[in-house]
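Several structures are given next for inspection.
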Structure I
Amino acid sequence: MSNKQERVNRYAQALWQAQLDTWGKAFGEASKAVAEKKVAAVLADSAASAADKGAALEKALPKDFPGDILNLLKVMVDAGDLNMLDDVAGRVAHALQGPDASALKAEITSAVELSADEKDKIRKRLIADNGEGLTFTFTVDPSLMGGLRVRVGDRLVDNSVATRLATLRESIAAVVR
C-alpha cells in the first residue's frame with residue numbers, strides 16, 4: 001500500500017472513530033433522558049401521540065444534542081422501538097471498540113446435543129437479532145434438563161427447564177411463607 005493510501009486510511013479511520021465517539025456519548029445521554037420520570041411517563045402513555053413523545057424526548061435532551069441521533073430517536077419512537085435504545089447503544093459501544101476488537105461471542109448451552117439444522121436455525125436467528133460478526137460456541141449441559149441458555153456478549157437468556165423449575169420453587173416458597 002502506498003504511503004498516500006496509508007495516510008488516507010488513517011484519516012478516514014480517525015473520522016469514523018470521532019463519529020462513533022459522538023454517537024456513543026449521545027446514546028448515553030439519550031438513555032438517561034428516557035429514564036427520567038417525566039419523559040418515561042410520556043413515552044409509556046399509550047394515548048400520547050408520537051409527536052408528543054418526540055417533543056418530550058427532545059425537551060429532555062441537551063440543546064447541543066446531535067440532530068442525526070435525535071432524528072433516529074424520533075423514528076424509533078414512531079416505530080414503537082424505543083425499548084431497543086439500550087441495545088442500539090450497546091451495538092454502537094461494540095463498534096467503538098474498533099476493528100481490532102474481538103467478535104461478539106454467542107454461547108449456546110443445551111441439555112442435549114443439537115442437530116446441525118437446529119444449530120443453523122439458532123445461528124440465523126442470533127445473526128438477525130445481533131448482526132454479523134458473531135462467534136458461536138455450542139455446549140451441552142444435561143443439568144439444564146431441557147431448553148436453552150443463550151449468552152450473547154453480556155446478555156443472557158435462560159429458557160432452561162432447570163431455571164423454570166427454580167423460579168417456580170421460589171414463587172411457591174414465597175407464597176407459603
Structure II
Amino acid sequence: MTVKNTADSWGTIAKSFHWVIALLILGQLVLGNIAEGYRLSPTKLDLFVWHKSIGVTVLLLVILRALWRLNNPPPAPPDGIPAWEATAARIGHALLYLLMFAVPLTGWWVSDTTRIPFKAFWLVPMPDLIETNRDMSDLAADVHGVLTKLLLLVVVIHVVAALRHHFFLHNRILTRMLPWRGESR
C-alpha cells in the first residue's frame with residue numbers, strides 16, 4: 001500500500017481523509033439532530049459544543065484533503081467507464097467538496113450571528129467573524145439546514161454509485177478506496 005495515489009488506486013493518505021471525514025460527517029448528522037431535539041439545558045449546550053467542534057475539525061480536514069488532492073491526482077477511472085459517467089463522477093466529487101466546505105462554514109455563520117461564545121472542544125476560542133444578528137442567524141440556520149440536506153443527498157448518491165460499481169459493474173471503484181485494500185487486490 002502506498003502513501004500517495006497511483007494511477008490505479010487511492011493512497012493511504014487519501015483513504016484516511018476519505019473515511020475519517022465520512023465518519024465525522026455521519027456523526028455530525030446524528031449529533032446535530034439529537035442536539036436540535038433536546039430541550040434547552042446544559043446537555044443541549046454541550047451537544048452543540050461537540051457539534052461545532054467537530055464541524056471545525058471537518059472544515060480543517062477538508063482543507064487539508066483538498067490541498068493533498070491538488071498534489072495527488074485521483075486514480076484514473078477503470079477501463080470501460082463511459083465519458084458521461086466519468087463527467088458525472090467529477091461533478092459529484094466537486095459538489096461533495098463544495099458542500100464539505102459550505103456546511104461547516106454556514107454552521108460557523110449560525111454560531112457567529114447568535115454569538116453564543118464558543119471554544120472548540122472547550123479549549124480553542126473561535127474568532128468572531130460576523131456581528132450578532134437574530135434575523136441573519138435565522139437565515140444562516142435555514143441555509144445550513146438546506147446545505148446539510150443537500151450534502152446528505154449527494155453522499156447517498158455517492159454511496160449508491162460506489163455500490164453499483166461494486167455489485168453490478170464489478171469494477172474496482174469501491175475496493176480501491178477501502179482502507180484495508182491495497183493496490184494489488
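Listed values, structure above:
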item: Read-out helix-only ellipticity at 222 nm (-39500 (n - 2.57) for each DSSP H run of 4 or more, over all residues; to 500), computed value -20000, structure in I, II; result: I
item: Which of I, II yields 4.8 [distance in nm of label points 7 Å out along Cα→Cβ at positions 6 and 54, calculated]; result: I
item: Origin of the value 16.8, where mean count of other Cβ atoms within 10 Å over residues 14-21 was derived from one of I, II; result: II
item: Among I, II, which structure scores highest (criterion: mean count of other Cβ atoms within 10 Å over residues 78-85); result: I
item: Value 12.0, calculated as mean projected area of the Cα convex hull in nm², assigned to which of I, II; result: II
item: Entry that produces 3.5 once distance in nm of label points 7 Å out along Cα→Cβ at positions 22 and 150 is calculated, selected from I, II; result: I
item: Value 27, calculated as relative contact order in percent (Cα under 8 Å, 6 or more apart), assigned to which of I, II; result: II
item: For FRET efficiency 1/(1 + (r/R0)^6) of positions 38 and 134 (r between Cβ atoms, R0 = 25 Å, to 0.05) computed as 0.75, the structure of I, II it came from; result: II
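Any read-out appearing in this document is the output of simple, stated calculations on the displayed coordinates, not a laboratory observation. Note that this is a predicted model, so its numbers are computed, not measured. Cβ atoms are built from the backbone, for glycine too; each structure is taken alone.
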